[in-house]
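Following this line, the structures themselves.
What follows draws every value from the coordinates through simple rules; no lab data is involved. Everything quoted here is computed from the prediction, not taken from an experiment. Cβ atoms are built from the backbone, for glycine too; each structure is taken alone.
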Structure I
Amino acid sequence: MNKEKLESCVNSCLQCAKECDTCAVECKKVGNELCAKLCLACVEVCRKCADACKIGGDSAVKAAAKCAEACEDCAKECEKHHHMSCCKDCAASCHKCAAVCKSIAA
């Protein structure tokens, strides 16, 4: 597996986890529980994927597939709340992370 691709995945996952964590906090403040829940789930999956990609191998491929799915789910929900800047940022980061993860999972 391409080391640069794995490093890119680690970086995308960690950035996405950061954006999702911020978004979850903001969404909780305004009572948007579903969005906060999906963001927190995405944080967890992104961090696990980053850890798996640091190692490489089959675990990275499996984690990347799960991460792409979690990111797409999170982005879909965040896009419903485009009036919130954190949701815009989170959705953009999730789309980017999903694309990178799909390239690992392919």
Structure II
Amino acid sequence: MSVCKVDDDDKAATNKCFLNPADFPKSSRHIQAASDGRKLLFTAEADNNVSSGQIAFNFLQRKWGNFSVNQAVSVEECPKNEKDMVILSIGVEVDFHSKK
């Protein structure tokens, strides 16, 4: 899939990524995006405004994932049994962000 920008500020504030309904996994609301050997988990939502074959990330998601617009990423749904998923470690980074 190809990375694109989230098209409005309200959606960007949800911290979700957005996919076309035709590309959206029906059985899971979480997806895994992979690029450059890194696999990252995101909460996803279907959005008719996103073209098929694209995945929309907000600015901070693109920065965190080191994704650029139009970059190709591999996207797959998370395991179906989400209740068995466990976070083994978490890294937290705090930064300042000002809208220009």
For which of the structures I, II does the calculation of helix-only ellipticity at 222 nm (-39500 (n - 2.57) for each DSSP H run of 4 or more, over all residues; to 500) return -30500? I
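Determine which structure produced the value 13.5 for mean count of other Cβ atoms within 10 Å over residues 20-27, calculated from the coordinates; the candidates are I, II.
Numbers: I: 22.5; II: 13.5.
Only one of I, II returns 13.5 for mean count of other Cβ atoms within 10 Å over residues 20-27, namely II.
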Upon calculation of FRET efficiency 1/(1 + (r/R0)^6) of positions 52 and 92 (r between Cβ atoms, R0 = 30 Å, to 0.05) from the atomic coordinates, which of the structures I, II produces 0.80? I
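Out of I, II, which one gives 42, 17, 17 for Cα extents along the principal axes in Å as computed from the coordinates? Don't skip to the end; give the middle numbers.
Working: I: 42, 17, 17; II: 41, 33, 26.
Attributed to the structure labelled I.
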Just checking, which of I, II has the largest value of relative contact order in percent (Cα under 8 Å, 6 or more apart)? II
The value 4.0 for distance in nm of label points 7 Å out along Cα→Cβ at positions 4 and 28 was derived from one model only; which of I, II is it? I
